[in-house]
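Structures for review follow.
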Structure P
Amino acid sequence: MRLFFAIDLPEALHEPIAAVQADLADAAGLSFTDPAQAHLTMKFLGETPTAAAADGDEPSVDDAKLAGAAAVDAADQGPFEVEVGGLGAFPSTEYISVVWAGVDDGAAALRDLAGALEAATTDRGFAAADNEFTPHVTLARMNDARGKDLVQDRLRNADPTVGRFTAEELRLTRSIRREDGAEHETVARFPL
């Protein structure tokens, strides 16, 4: 199973996410994420076997569940407010692979939870993160550079506000690849 930990955005923010994406619609080369699947990725685990398929020391889905519970306990912060807004790009504004909406309020709590997740997952044998955690909601992926100038203009000049929500749970999510994009399925929930 291809797994990641996430905090899902509520349905009330799906339309504002779509509105931000609409402002980028004329940028050729972008493929947009489904606003109904908008989330903050807290930790990507990648392909993870079920317990029955785990090979020796390889971490399993059960290890991921244990790590999620341990991380929420270690972070010990309860539900918190998150404000989503602004724009950014990975890996940089010059070479754009991903366009995202950032986080204002709640970023410190998200970083604390991500740090607890990093410790709990690596303790259970999962790979360490390649990059420093940046709280964000992926809006689009840039498949080629045809629309780069428009995207760069929006990154410099647009400062959209998506909205606020209360983060109440962490989810262990399975990503199922389909021809028309990924489908997400909740494997486990961890109340904050």
Structure Q
Amino acid sequence: MEMSIQEHNLRKSQSYKLLLWFAMISMVMMFAGLTSAYVVSSSRADWLKDFKMPTAFFISTLVIILSSVTFYLAKKAIKADAHKITSMWLLATLFLSVTFVVLQFVGFGQIIADGYFFTGSESTITTSFLYIVTILHMAHLFGGLIALLVIIYNHFKQKYNASQPLGIELGEMFWHFLGILWILLFLFFYFY
């Protein structure tokens, strides 16, 4: 009987992880399409050649990397059945993720302060693309934030432990994906 419960949990875990992989692959395809459109649009006459990324985007990149580290540490702590340490790392991840979102909006403010707008007659195709891609990433990040809040809630309800870390594992997997996606998008916009 015990073996069948373990097998069931293993199959359930594998199924959820596979579904998450499919979702992440579809997100990559969407962003690949947008970055391809960005490359094609860069040959337009109204393309900004001297556009610089706002400093808040540099800082937010460091923040999202740190949040991946804290989420990893939360998963490591729950696998050691260290519930208080897991709580600390999950709350640190939540704080860093909110900080990332705030820094994204600060970055938008810096772009506007430099005289570049996202919509309207004073907008450019360059800043409109940056705005669309960044907002879409933040929409996925909000999904990640909701998942993180559910994980924190479930953790405080004692639903996770060393033998049952699935929720935290899935959340960490998605969070790392969001971090890697942002880093790739940031590098793309910075160097292209």
Structure R
Amino acid sequence: MTTLKQKILQVSTDLFQTRGINSTGVDTIVAVAGTTKMTLYKYFETKEELILAVLQQSHQDFQTWMNDKLGVFNDKPDEKIQKLFDFIEEWVTSPSFVGVAFIKASAEFPNEENRIHQLSSQQSREFRQFISKLAQEAQIKDADGLAMQLSILFEGAVQAEQIKRGSGAIKSAKKAAKSLIDLAIKQS
């Protein structure tokens, strides 16, 4: 059963992803959620707190999804890292794909002192660390270097796909990622 707080969070996520964070006012959120400002502010003291909660939930949902997908390869670390971009491609090409929340939020809140930008930056680092861990499990010598390269491919391809669905960016990124992963495995 969905609670009112969860409904507000889901409605906000959908609106922020499709309309933009700064373009979505609290009045719109409460109207779509079928609630009141008083109720929204009961759960989220400010719009900034709501944005942070949306970012945290979106990041957690993606990480859980990715862990579930890769979990079947727990005994095969080489295959696990090689499958990473297969699953990213699956996600990016799905009809429900609307972009990556932390990438969009960092663009809307470019000031590095802003809490939303800081959380977005942290989530980007966490994803890179996730890739580095996969590389370490596959006994790749420069796991951090490979993680940086793959995260750049991921973020660039996702932005290109956000701009133009079906651009082919994710397929190109996947091909480049495979080359980088294969080379890193050979060198280890």
When FRET efficiency 1/(1 + (r/R0)^6) of positions 122 and 162 (r between Cβ atoms, R0 = 35 Å, to 0.05) is calculated, the result is 0.95; to which of the structures P, Q, R does this value belong?
R
For relative contact order in percent (Cα under 8 Å, 6 or more apart), find whichever of P, Q, R sits highest and give me its label.
P
Rank structures P, Q, R by volume of the Cα convex hull per residue in Å³, for residues 90-169 alone and report only the one at the top, that is, the highest.
P
Value -29000, calculated as helix-only ellipticity at 222 nm (-39500 (n - 2.57) for each DSSP H run of 4 or more, over all residues; to 500), assigned to which of P, Q, R
Q
Origin of the value 2.8, where distance in nm of label points 7 Å out along Cα→Cβ at positions 74 and 178 was derived from one of P, Q, R
R
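No value in this document is a laboratory result; all are computed from the given coordinates. Note that the structure is a prediction, hence the values are computed from the model and not measured. Cβ atoms are built from the backbone, for glycine too; each structure is taken alone.
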